[in-house]
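Here, each number is a calculation from the coordinates, and none is a lab measurement. These figures come from a predicted structure and were not determined experimentally. Cβ atoms are built from the backbone, for glycine too; each structure is taken alone.
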Structure I
Amino acid sequence: MPHSMFLGSGVVQSRLKEFDVTEGYVDPSVCLGSTNGEVEYRPSLHAIRGCLKYSIVELALSLFTFALFVNSSILIVAGAALYGNPDVGEADLWGIHDLLSTSIAPAAGLIFGLALLLSGISAGIVCTMAGQMVSEGMLNWSIRPWLRRLITRSVSIIPSIVVAGAVGRKGLDKTLTASQVVLSVILPFVSAPLVYFTCRNRYMTVPSDRVMHGEDQTQTEGVKMKNNLITTVIAIVIWLIIAVMNVALLVLVGLGKA
């Protein structure tokens, strides 16, 4: 989801500072992205490389273990139990719950509902933390954590309550579909700057004054860490596929076929 990119960037910043403080490269009093006259923190090359390895391992484990097996199990169970069922095409969340309960076991429907609840809770946590990263990092706007949680929860819950009270079950189903379409459409616009920045030396070069003793001190112009050619091509191709699929999605939604 688009907001996960902002959250990931914000989490990495605190890891970089913790690494440098632990290793004694910077003083603990420095501030992340300071704009009020305090000492602003800039990560060392050693911290960047150390946290980069950690982030790669973390993402690989989460994507190719938990996410892979969970999504695969969903497809396998749905294909084995619901394939060929004429009611699947028009089923909403309630219909899917009923189909799972009758086709597999009542426990399957219960697990499905519990999974939806937990996914909603986790999405709310991610959105709240991502909102903090955006408001503090881009807008320089800091508010109390409890107030931020209250605003985020209100923005997400109140429209759902209004829709549920006004149009009921069908309205909730259409709202859910619309929200997924909006998230899909936003994704290319959020990911495009990320691909662009990571492919440019202008943004991906560590200045020579942040290269510590024992590192690449011979490179007086800094250490370039932009994506190599293969990674750049793969990133652009994936971005194009996502963009084309989103255009197709909008066309299908407009034609009433999605």
Structure II
Amino acid sequence: MHVRLERMFTIIGGDGKEYGPATAAQVRSWIAAGRANLQTKAKALGTDEWRALGDFPEFAAPAVPPPMGGVAETTMVSPSGAALAGRGARLGARVIDWIIELICTVPGLLMIGPDFMRIVTAAMQGHEPDASELNLTRLGMGGLLLAGGWLLQLVVQVWLLSVRGQSIGKLLLRIRVVRLDDTKAGFVHAWLMREALVTLIGVVAGLLPFVGPILLRPGFHLTDWCFIFRDDQRCVHDLIAGTKVVQA
């Protein structure tokens, strides 16, 4: 009589450490508890090949029958089960955030506008601007108002992303940023890595002489955005931060 033993698995946790060997049932309990997901790297006991958990038949998602009436199901679902946010909603949320950022800086821009144009005109003509023609008080107050308005919206956006995984635009369109296992993204993943780090990479690329501002920085951001057309709809900033965007 042959006894079939259940396979054991070792996984790599989010902290980079190996856990196991564990039975398939125990690994499934880790998935249910959010400690692992179908993209977690694992290997069967007695082998050296690391694969995603979803590649093993023990953890493969069950086949879903087609909807009644022959209507195709169009909702994209991430490996852990949360419905992915639509591409249109993500673009709309980003545009809303840009508009809010612009609105918050408009008062300062209007105040410094006339003096700023005099400075630019003088620079284009190759000489220093005439200080007597500049309203330095208005220029200083406008600069403070510009910086204050921008910082105010930044603080609000960072707080919302850290607490809810949503910017104002994402909140209005009911989508949010989460980790790959659907847990809260928090400050580090939702803003520091996903927004600030990616912006910094673009700025550094733009500082390179000649090709930076006209090729490298636009090319980096365009590549970042085009990654949304992948099956998992994760842009470069999502890959860097280990996040995805789902319906709230």
Here helix-only ellipticity at 222 nm (-39500 (n - 2.57) for each DSSP H run of 4 or more, over all residues; to 500) has been calculated and equals -14500, so which of I, II was it run on?
-> II
Comparing structures I, II by distance in nm of label points 7 Å out along Cα→Cβ at positions 58 and 226, which one has the largest value?
-> II
Looking at distance in nm of label points 7 Å out along Cα→Cβ at positions 114 and 202, point out which structure of I, II has the largest value.
-> I
One of I, II was used to calculate relative contact order in percent (Cα under 8 Å, 6 or more apart), yielding 19; that structure is I
Mean projected area of the Cα convex hull in nm² was computed and gave 18.2; which structure, I, II, did it come from?
-> I
